[in-house]
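Below: a set of structures, written as structure tokens.
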Structure 1
Amino acid sequence: MLGFAIVGCGMIARFHARALADVPNTKVTALVSRSAASAQKMKDELKLSCDIATDLDTALKREDVDVVIITTPSGAHMEPAVASANAGKHVVVEKPLEITLERCDRIIEACAKNKVQLCTIFPSRFGDAAMELHKAVGAGRFGRLTLGETTCKWWREQSYYDLGGWKGTQALDGGGALMNQAIHNVDLLLWMMGDVTHIMGFTTMLAHERIEVEDTAVACLRFKSGALGVIQATTSIWPGLPKTIAVHGDQGSVVIEQDDLLRWDFKSAKAEDDAIRQRFAQKVGASGGSSNPASISHIGHARQLADFVSAIQTGRAPLVDGREGRKAVEVILGIYASNRTGKCVAIP
């Protein structure tokens, strides 16, 4: 039985608690929040049997805390993550790993130094259609990869930023539609297409007020393989559209919307292709958070946390470790740098 402490008791913390309820041999043993009332509210809502702490040190001294999940604002991930690693606890960090590469690296280094496991939460990788797509890429079914595309054309009301406190701020959000929402898409694109070498990007704020970050962004990428890529990310498009990921090559094309398969076409057909098309045709049809951040499912979190528990038990690396989590942050920061300078940015 692994005991988990959840640090931060906002909306996403609830997804983690619900996810852990689906993962065998895990238990939430502590909620950590500067506001005891906030932690108590979450405990009561989810009917959790756990203790409440208003400071992290108290939770880290507990022998029944093996893993710490960080769900604080994005720009406040590093301090609790490093403290947890230094206390010998395994660390789960909600996306993004952090909002600068230096802060990402400090988390990665602390976990390596203390020989504890680290994962960055990217539940989109654990969707059935995405995993099938990744398998096809690994099998070489696309021939030469030529183009990767992803869209996260979402909508957020002004109240989302006004009520969020830290949302839309440079210091704690680190960015807008890219860093907060479309980072899942960026991670998926990198997982399918490989590392990026060059970036050109534009970002702007068009549909909101009183925020310091972008609500609309586009970027063009060159991958190490020579393939090209396109990213579109917004919180400015009403009513909000389902997210997409598409991979194209000279031997095939696949397009996924949410977890629905829109295209699965390969020059060299296989017997299982029809079954795959039927399996993922209109499977979900849900918004997936396109207009309401609370409408996402916790299933992806549960699958990723189950993978992390397995990694702890077997000593292998989790599917999405700290270095994997860092990659999407680096690409997004490259888009911001390109917009700021008007130049093509080389990665790293």
Structure 2
Amino acid sequence: MVPDNTILLEILRDACRAPSGDNVQPWRFRWDGSTLSLYNIPDIHNPYLDFEERGAYIAHGALLENLAIAAPHYGYNASITLFPDLGVPDLVACIAFAPSVAYDDPLYTAISKRATNRRPYASRALTSDTRVALRDVAMPKDITLILIEDTTKKEALAPHISAMEQLLLGHPALSSAFFSHIVWTKREERVRRSGFYIKTMEFNPVQAFVFKLASKPWLMRAFRKLGLPALIANENAKLYRGGSALGGLHASDFSRTSAIALGRALERVWLTATTFGLAFQPLFGTTMMGYKSRHGEAMFLSDAERTAIEANARSLEATFKNTHDTPTLIFRVGYAQEPSAYTSRKEPNIVYN
């Protein structure tokens, strides 16, 4: 017995709470009555930031992890086969469902609570049970998790993490693409259900006013001359050096399969943090751009910009003991107030046949 369309929709609603860049969902589904096929939607993410759809595959991994966690709640186990037909490059996975006794995975209730929290985090150490739970998260094969709690190390890492923000705002094409994804009002957010909703940025009124001005290209040119990108990066670095820990996930390679494994691992860590009441924010812009630049896919940057972002990425990867030519998925975790706002999710894109 397979799930009927109503139950399938509920499973996918849970699965599609997975994180994805710009809150854009790079997936669609096809259900033939027995097998669910998951497809990638190519070129949907910011072309300046993604690399060969790897950002999308990380998001697919998080979705598949949610799906595997959610299915038992509805009385099914999900069996996932990755890239079952190499002749169909956008076919990411096929999922078969088998009936089971309904039960809730320990991480299931965290799926609906998981959110990016950009607030300041308290300077408070992880409790021993929380630390153990995060370190003991079951990792896919060849995925490594490192947690850094030492204050001196966090302070050293923070400027390297925020280097991406300085690059993003200092580069005209990058900043233009970024501001095109900003959602300025709740009404717009409810319609678009994608992009970066301004309220989730956790700006104070002055920061929000300056940010709105910076979205005007002619004003941003003036702000660059005044050093605004460096100022914002420095302020963000102060946020990143606070909190309980900086974490990093890396794989031994950066194939499509490894990107999916990274996404599954990231989601498990995030959901585990959520069950312990921790705030969480992904911060891997620097390492992703550094990887892209190392592989000759960031020629829109100047030589100096490429040199700088690669150096910052290497410093981060070395601290997280990543000796491979792969990006480290960095995040911060700690104790904070609830986010001021949340982004909406679209209904799953399903074709039935």
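A short reminder: the numbers here are calculations on the coordinates, not readings from a lab. Here the structure is a predicted model, which is why all the values come from computation and not from measurement. Cβ atoms are built from the backbone, for glycine too; each structure is taken alone.
In terms of percent of Cα pairs over 16 Å apart, for residues 213-260 alone, which of structures 1, 2 is highest?
Going through 1, 2 one by one, percent of Cα pairs over 16 Å apart, for residues 213-260 alone is largest in 2.
When distance in nm of label points 7 Å out along Cα→Cβ at positions 101 and 125 is compared over structures 1, 2, which one is greatest?
Ranking 1, 2 on distance in nm of label points 7 Å out along Cα→Cβ at positions 101 and 125, first place is 2.
A value of -13500 was computed for helix-only ellipticity at 222 nm (-39500 (n - 2.57) for each DSSP H run of 4 or more, over all residues; to 500); which of 1, 2 is the source structure?
2
Work out which structure the value 0.75 belongs to, where FRET efficiency 1/(1 + (r/R0)^6) of positions 197 and 253 (r between Cβ atoms, R0 = 41 Å, to 0.05) was derived from one of 1, 2.
It was calculated from structure 2.
Once relative contact order in percent (Cα under 8 Å, 6 or more apart) is calculated for every structure in 1, 2, which label goes with the largest value?
2
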